[in-house]
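None of the figures in this text is laboratory data; all of them are computed from the coordinates on show. Nothing here was measured: the structure is a model prediction, and the numbers come from that model. Cβ atoms are built from the backbone, for glycine too; each structure is taken alone.
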Structure P
Amino acid sequence: MKKGFIGPYQLGVLSGASDALRIAEEVTQEHGADLEGIFYATAFQAGVDEFIVPDLKDKPSPKSEFLAARTRYIPRKDTETHTKLTRAAFSAYLPNGWERSEEFSSLWPLESFLIELMDAMSVGACVLSPWGIPDIAEADALLPSELSVPLSNLLASVKDVQAPSPIPQKAIPTEDIQRFNDIMAGDVFSNYVSAQYSLEDSGTPLETSLPTVVSSARLVFAKNPQLLQLRKSGLGILQITPKLVDAAFGKLPGALADLAAKLGSNFLEERRRVVIYDFRSSVQDVLLSNLVRMFKAANAK
């Protein structure tokens, strides 16, 4: 089973996109898309068959039995150590209240990325990132060397690749849910999931696994052209090596270094890579295409 972790920061991005569409619905009186549609697009792009989500107080609830059966909530206490140690590491070198100051807002994605990376590694999942992988250049001037050096080493180790992925042509209407259920339950999609899962196996060279991902994605699309489109998606491949464990995880400040290095060492022993799925373009496309459609329809009345 291929697991995908969506952290609190990324859930906030999805929630914000859905809120924008709900407001547009009220203004235009046109039907929009919802969070579930974006979840489905994420599932198809990453070949994920189980979502792992923090059990937050205001967490989104799946609107279908299909998603409910594939969503597992983990207690925040299971991962709160990652949050506490990361916040402490940043706060040790930054002014009081930095986490609430717009001046330091460029640091928020970096902090969240590190937390969610460790959360995902702790449950053996890939990272699902609706707002992409952060760019340390945007925050480098605000970071002390104690943070900038290991974070730079970490982000520089993420290999960016592009692969075609089958995603829904539009937000999935209720009447098409069963058709998508059938696709995801079929052998063709199962082969696509297996191909995506091979990206996490460091024993399989990327030169071998990537062509398999490409061919299996095209086959899923070829079998379902009326519902799907083929679009390039961004992947970040983090190869866990002894050098990375030492120069990135092991050089983080304080107790955070021990925790991160332990997670990295576990992945090293298991011969696993961390795969980060960058869904920024997909989320933006879902949001913008629906907003344009809704306002055009409203203006045409």
Structure Q
Amino acid sequence: SERMKASAYYITAFVATIVSSILSWITWGSVGPLTNLGFHDFFGVGFVYLFPAGMAMVFSRTLRPRPGMFSAHPKVSEYRPPNLGLLTVGIMTIFAGLPMIILSCLFFFDPGALAVSVTMADTSVGIAFNNYGAAWAGGALMGAVLAYSTRKFSYLLLGPLAGYVAGASGFDVYVPWQMFLVALGAPIVAYVIYEFLQKRQIDEHKLLPLFAGVGSYGLIMTGLLHIGVPRGGYLGIEEGAYAFQHGEIGVVMQLVGIVVSLGFGIITALVLSFVLKHTTGLDVSDDAQAEGLDKVYWDIEPDVDPVTDNKS
């Protein structure tokens, strides 16, 4: 966002809100077109994570890398890692808040009933919450291994987040041991994609490794491990295209959902990039980024130095 003009950023946010809402109807909820055909996405990974990741695929190439990220800049020699304390607080806040969103993805039709998910698959609060915990545990363990082997402490905190993203599409259908093993592989997926992007000098550290990579991995694993699980339709409808649980989870539809979700983001960003470049302008200059946008636009001096000492 710091590479994009404020006007372009606000326009992008507005357009993305509209387009992602349309995508949510297509890919999330038990009677959406793709969901009804077999695409299974409990948490909404498609429109929440893959859609912005698709946009990032375009914007990360349209907008230049940040000054000093891959090559020397007179004012920025390199970027310091984020504040560990604030990062920890942020991760724990996410961990504490997500169960409330998980509850919102469940239906309770009868008092005392277990639950059905937003996809109409049989589940329960306990299953969803246990899988949530297993996802964080698996991601945390592999994140710790990566942090130790690479000497990058951020993996210790971002590993659990990768585990969660990998499991989000199937919290309603996994059993905890499956969820743990799937989450165990998630930080590795993120790490491989991140290193690939670094070698290609693509300045995108979260949306592509975590959302595009791990999110797609999780959707595929849901299809592989739970192929044939009944879901879709709506409770009370016994016949026709929307009959309760008439559809089944399938790998092909998981792949279709991934392509559609990423495709919506890519097309949206391509159109926005073209329009914004020829109207308001899209990117902020390297000099303004290096100086700091608070100082350039508002004449506010930061109380911390975000960059390291210049190397000779």
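From which structure (P, Q) was FRET efficiency 1/(1 + (r/R0)^6) of positions 162 and 274 (r between Cβ atoms, R0 = 35 Å, to 0.05) calculated, if the value obtained is 0.60?
Numbers: P: 1.00; Q: 0.60.
Going through each structure in turn, the value belongs to Q.
Here Kirkwood radius over Cα pairs in Å was calculated and came to 20.1; which of the structures P, Q was it taken from? Spell out each step's value before the answer.
Values: P: 20.1; Q: 20.8.
Label of the originating structure: P.
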